[in-house]
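Following are the structures in question.
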Structure 1
Amino acid sequence: MTFKNSLFGTWSFYKRFLAIAIPVMSQQLIQNLVSLIDNFMVAGLGDIKMSGVNIAGQIFFNFFVILNTICASAGIFMSQFKGAQKQSGMQQTFKFKLIVCGICGLCFTILCFLAPRNLFGLMVKNNIDANEILDQTVLYSRAVALSWIFAILSQCIATSLREIEIVRPPLVISISATLINTFLNWVLIYGNLGAPKLEVVGAAYATVIARIIELIAFSVYAIKTKPAFLFKIKEFFHIDFNLFATIIKKSGMILYSEVFWAVSETISNALYNTRGGAEVVSGMASGFAIANLIFICMGGIVTSTGVIIGQELGANHIEECKKYKNWILSGSAFLGLFFMFIGLASTFLVNIVFKNLTPESRTYARELIIIASVYLPLWAFLNGQYAISRTGGDTTMGVLCDTIGNILFIGGMLILTFCTKFNPVLMYAIVKFSDLPKTLVAHFWLKKERWLVNLT
């Protein structure tokens with residue numbers, strides 16, 4: 001085997017990889033661009049109101065991590081059942097997504113209605129503008145709460161389509177929904193076209209309406225095309241409990257890793273927010289809003305890896321999987337490097353998109369984008385490692401890496417918070433070194449080849 005074929009893949013392989021990754025990245029790009037536009041529109045209301053919306057987003061982030069983890073865990077089985085040509089397995093997997101995600105979504109919706117101030121108050125403890133920020137956060141969170149159920153159902157359909165290599169329809173539907181969301185933001189936030197000026201509540205209502213339209217579109221598409229995972233309504237309660245138990249067993253470890261990571265990120269955001277007032281919250285949020293434009297490469301890596309490795313394992317092509325592992329990791333690093341340069345170039349957007357924020361807020365945003373860009377090749381490579389391991393059902397690696405990394409991360413954050421006066425961007429730059437030992441542990445763990453498992 002030549003060096004090229006051992007470390008770098010053939011063009012036909014990367015063509016297949018990119019054919020899956022590009023629609024996923026395009027979808028995320030559009031969504032993040034719309035999110036950036038949302039931030040731009042809300043930023044026009046000032047630091048306080050923008051901070052209020054973004055504090056809500058920091059808590060919502062944890063819910064999305066749980067939702068995405070459930071879908072991704074079930075997606076491991078969806079891809080392998082697709083490779084094994086087992087339609088009943090795909091249908092049961094889709095049922096699992098709907099039931100488990102639906103329960104989680106209902107609980108989160110109720111939580112947003114009942115105790116938002118207590119919940120969100122954890123994120124701005126010791127922030128000098130906490131009360132004013134929380135007033136806006138509560139308004140937004142209660143108004144947007146009804147969108148979660150619609151978003152969940154759409155996510156279940158969209159991820160299932162991508163896992164069986166139907167990538168274009170989810171892209172088109174999601175782009176359409178996000179564009180509608182943007183238009184409604186313009187109408188409802190500022191009161192255009194004769195609509196009332198609702199400010200942050202208008203942003204929430206726009207999201208709810210767009211999510212409803214998105215779900216209708218996904219439902220119509222699924223009913224008309226009847227993808228392999230779709231089942232008849234009367235068969236909803238025909239559940240393979242053994243398969244459900246297997247998915248739960250595998251997803252439990254993944255969920256632990258992802259939730260541990262999400263909670264760590266949430267804690268870190270809360271600690272960043274102690275370093276000042278609304279300018280810190282809005283500045284860091286603005287930086288992440290632009291950085292999210294380059295983070296799309298990681299979603300493409302994870303989805304492509306899951307589909308390709310999953311289908312090959314389901315078909316018992318073990319030797320092919322061993323070869324593809326190296327090709328995916330090399331490609332992931334180069335993709336991360338490519339997006340790093342895009343990220344460094346994107347700092348000019350700060351003064352354009354967030355011109356209404358304070359100069360201090362914009363400085364935080366620019367510095368954060370630079371740091372995130374520099375780390376991106378490492379993160380892309382790490383996401384490739386995780387995707388390979390999880391697709392083969394090896395969840396132990398993620399638990400080990402995340403436990404080590406997140407302990408270092410949280411420990412470092414606490415030390416920096418209470419023992420230094422570093423600004424939040426410098427704190428972020430230092431603690432993200434914790435991802436390096438995770439990458440090293442993952443490297444040696446993958447060599448054990450515990451991920452080469454056909455789960456079907």
Structure 2
Amino acid sequence: MRVHFHGAAGEVTGSMHLVEAAGKRVLLDCGMSQGSREMEAANADPFPFDAGAIDALVVSHAHIDHVGRIPLLVKRGFRGPIFAQAATADLLPIMLMDSASLAESEAERFNRRRAHGEAEMQPLYTREDVADAMAQVRALPYDKRETILGGVDAAFRDAGHILGSSIVELWADGRKLVFSGDLGPKGTPILRDPTPIREADLVLMESTYGDRNHKERAETIAELGQILDDAWRDGGNVLIPAFAVGRSQELLYWFARHWDEWKLSRWTIFIDSPMAGKVVEVYGRHHELFDEDARRVWAERPNPFKLPNLRVTADVEESMAINRIERGAIVIAGSGMASGGRILHHLRYNLGRRGAHVVFVGYQGVGTLGRRLVDGARWVRIFGKDYRVNAAVHTVGGLSAHADQRGLLDWFGHFEPKPRLALVHGEDKAREALAGEIGERDGIEVVLARPGMALQA
């Protein structure tokens with residue numbers, strides 16, 4: 001069994017690892033790079049392997065940085081099965097149709113304005129390409145070992161990151177590979193804790209927050225409540241960049257839990273995302289994946305997805321109307337890194353307002369607008385125009401959907417004896433810190449995966 005690293009190897013984006021085993025080629029994830037313009041442009045580059053020679057694709061979860069290039073893979077010749085946990089399989093068409101729609105719209109805008117003689121822009125893929133890819137998806141449950149190819153078995157275990165997120169176990173050639181996918185922290189609302197795994201020959205583990213520990217969740221939730229109270233006093237709006245799957249649902253959960261304490265009835269809460277209603281429906285079909293606390297909250301009033309002042313905006317006109325509101329609105333919109341999507345329009349209208357508050361509740365990738373704002377930028381450029389940042393900018397780190405250093409150490413600590421370990425999905429600073437801690441504790445050498453590197457299990 002041999003692993004080739006092609007993405008999320010020194011960065012937190014573009015997850016893609018190729019496993020050669022039993023005479024087969026299995027791709028783990030096929031993610032899109034997100035961040036700077038250069039990184040996103042690289043999504044159109046040729047794959048570092050022949051797409052038509054891949055026998056199967058195994059998907060850890062439905063975030064775009066793990067699945068966003070699947071339609072392109074199919075467009076370029078991949079014809080094998082795509083294995084995903086059942087909830088992930090339900091989320092995939094929602095996520096990818098949205099991605100295709102954005103790509104088509106961007107190409108259309110560019111072509112409308114392009115200079116004479118300038119080449120037309122082609123979308124990375126279209127909604128038709130997504131439909132073709134979805135025909136190859138095969139849904140699997142958690143905790144059941146299945147033969148996915150001759151000589152290759154796989155099983156999904158709950159990763160606790162978003163609905164349907166999976167740790168992948170892969171058996172072939174008498175060896176066992178464990179790919180963590182993205183691991184959630186223990187105690188994440190709605191979701192169950194990551195499943196401990198005890199045996200492996202090689203582990204590929206994410207390391208997003210390998211160099212730090214999150215605030216205690218109770219402290220974080222208190223901080224969020226205080227921000228909302230301050231924002232009401234300041235007479236502004238609250239903007240929360242958040243991905244449509246995972247973080248948006250968690251925020252609604254906390255709003256329901258603290259409905260009276262935070263006086264949320266005085267606000268109008270907007271989920272400004274065409275995807276949101278569809279994602280909510282998927283969550284509704286998979287209550288069996290909720291933890292006990294979430295089941296209890298959903299049975300109470302107000303229901304997190306049916307808050308009396310919640311508005312889910314689908315069309316563009318409704319979204320634009322939000323920008324006429326100068327105070328009293330909580331707006332949750334994508335993208336979570338403010339690298340695109342409707343949140344950009346809300347930032348244009350609110351960043352200059354001294355009473356406005358912008359709350360980041362997840363990781364902000366290098367080169368993104370979100371990263372520039374959390375790093376303290378006083379001016380930012382949006383759609384070619386410069387905007388002064390007068391709004392208060394907050395980072396609420398304890399809501400992360402990724403395990404922190406303590407959580408990663410704990411999860412890896414269950415393996416006995418200790419397997420070979422390669423760290424992926426992390427910037428070097430985070431990976432080096434985590435590698436040092438594991439090396440000191442467990443006495444093993446930790447590999448920092450690089451693009452183009454190969455590793456024998």
#### Entry: Structure responsible for 25.2, with mean count of other Cβ atoms within 10 Å over residues 46-53 calculated and labels 1, 2 on offer
1
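For FRET efficiency 1/(1 + (r/R0)^6) of positions 94 and 270 (r between Cβ atoms, R0 = 30 Å, to 0.05), which structure out of 1, 2 has the highest calculated value?
2
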### Value -9000, calculated as helix-only ellipticity at 222 nm (-39500 (n - 2.57) for each DSSP H run of 4 or more, over all residues; to 500), assigned to which of 1, 2
2
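From which structure (1, 2) was distance in nm of label points 7 Å out along Cα→Cβ at positions 142 and 206 calculated, if the value obtained is 1.5?
The correct label is 2.
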### Query
Here mean count of other Cβ atoms within 10 Å over residues 62-69 has been calculated and equals 18.5, so which of 1, 2 was it run on?
1
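Give the label, chosen from 1, 2, of the structure having the highest value of relative contact order in percent (Cα under 8 Å, 6 or more apart).
Going through 1, 2 one by one, relative contact order in percent (Cα under 8 Å, 6 or more apart) is largest in 1.
Here, each number is a calculation from the coordinates, and none is a lab measurement. Not measured: the values here are computed from a predicted model. Cβ atoms are built from the backbone, for glycine too; each structure is taken alone.
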